[in-house]
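Structures for review follow.
No value in this document is a laboratory result; all are computed from the given coordinates. The shown structure was predicted, so the numbers you read here are calculated from the model rather than taken from an experiment. Cβ atoms are built from the backbone, for glycine too; each structure is taken alone.
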Structure 1
Amino acid sequence: MVRMSFLEHLEELRTRLIQGLSGLGVAFLLCMYFSERIWLVVQEPASAALRNIGYKDASLVFTSPMESFMIIWFKLPLLVSVFVASPWILYQAWAFIAPGLYKKERRLAVPFVLSTAGLFIIGGLFAYFIAFRFGLTFLLGVGRDVGVRPMITITEYFDIFVNVILGVGVVFEMPVLIFMLTLLRIASPKFLIEHSRYAILIIFIIAAVITPTPDVFNLMLFAVPMVVLYFIGVFASYLLVLSREGRKFPWGTVILVLAGLALLVAAAIWVAVTRYGYHFSANPPWMVR
């Protein structure tokens, strides 16, 4: 292990912060160049939701001269640059903590950066394509039957967009957080399993805060993936403990069991489609008669 003084730690932290912010700045300039194209992508869920509930005018509005400029040319590129620069920023974070790890653990740099950045980006994509769209359609359709017409400003829309996209992106880092706690010997798989009921309760509370709507369906849409990610993190920490103890995980047996389950599910779907007249749908529950 590398030994560093307190002042050397501060100097290293300063260097990593400067390099991380430099990468973020380069990504920001790049995203600013494509601001208008990116905004069309960001606005698309609102336009689709308005069209789905029957409004022909599917555009957003702004109420002050600087509003569209600040959103489209500053805040939006900053948000996207966080996702674009996330691998570089996470590498700087790993490089800061790496001197305190053993040589064997420092080899996890590439998997750490790829998994952390990948989960963050996947979380943002999940929020954009699934969670945010369902929630937005529900919210915009609340007053339709009583003659209330939505007129949404780009600031209000972008604020909700940022909260959901960043919130879900951060929550998707749960497996990495659990793995790091195990790597630093703060938590163990046994402890995480024994206290999983408290973790699930906290997950549902977080999902209720992140969810833009009060209905149970959208709450479950956020909470269920988070619970799955929690147990994926527990499994990853278990693999780490096995590696420390010189034991191996029985991958062959697990793969055979999963393949058997996949075949059973495929057979059930085939029977439902061919014998009972079910077909796939783009909307929940995704299989209907």
Structure 2
Amino acid sequence: MTLTVLSIIALLSWSYIIWGKPYAAARRRSKQQAVPLTFRQRRLLKRAMPLYRRLPAPLRQQLNGHIQVFLIEKKVVGADGFKVNDDMRLLIAANACLLLLNRHSDYFTNVKTVVLYPSAYRASQQKQQHGVVSNTQQTRLGESWPWGTIVLSWSDSLAGSVNEQDGHNVILHEFAHQLDQQNGGATGTPKLSDTTKYNQWARIFSKEYRQLKSQLWQHKDGVIDRYGATNEAEFFAVVTESFFEQPIQLRQKHAALYELLYGYYQVDPVSWFK
């Protein structure tokens, strides 16, 4: 049967929708990644983000490219009239893109906007207890919304970036939630590259999570912040902070968990701190 001209056009159009758009996006991103950061941008990152200084040269170059894509594809805006400048956008992008090194990624595909408050902010939270629904105000440093928005306190974001060894980095924390949410919900299990790895992830992750909750009951502190005992999703975000900022301690105390995160993030931060 001979294809009509309209049929051929339709087929070509459909082929472009299926194959052309991802290819075009990849080409566009490749060009963006090739644009070098300015001297001023690199100097700022070295001063305000010690982890940037610690990166081996190939990873730093890779991060520079990811930053360029992030800055073009994501909006970073201020809340309640807070003025956001390019230095703030750069620092947010650089910390977030640490999570993308050495991995195939769609650049936090759900994230469209990052909203910055000048400092910790108050947000309403609905609670239900014994059938009674109540609204409370909660102080927050950040939030990750599955439909495309990250909310951050700028002062806490900056503090977390400047101190790379305290295990607290709200930017890493909230963007780790986005990786978790790409798997269909905030479960503490991100999308893994190999389906055979889910059983291993569940086994090690569940054991470490239960251990942290047990330590909390015993009023013991460790390298993993106690906020990780809130639920599995917070545990993943918290251990991500530890993995990048306290890797030596994490590997010493939680070797299996460190190896699990190493397999997922495809970088070895221990080598950056030696």
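Data table
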| read-out | value |
| --- | --- |
| Structure (1, 2) behind the derived value -16000 of helix-only ellipticity at 222 nm (-39500 (n - 2.57) for each DSSP H run of 4 or more, over all residues; to 500) | 2 |
| Test item: FRET efficiency 1/(1 + (r/R0)^6) of positions 164 and 196 (r between Cβ atoms, R0 = 25 Å, to 0.05) calculated as 0.15, pick one of 1, 2 | 2 |
| Which of 1, 2 yields 1.8 [distance in nm of label points 7 Å out along Cα→Cβ at positions 68 and 156, calculated] | 1 |
| Cα Rg over 2.2 N^0.38 Å - structure with the largest value, from 1, 2 | 1 |
| Read-out volume of the Cα convex hull per residue in Å³, for residues 92-243 alone, computed value 142, structure in 1, 2 | 2 |
| Per distance in nm of label points 7 Å out along Cα→Cβ at positions 228 and 252, the highest-valued of structures 1, 2 | 1 |
| Distance in nm of label points 7 Å out along Cα→Cβ at positions 52 and 188 derived as 4.7 - corresponding label from 1, 2 | 1 |
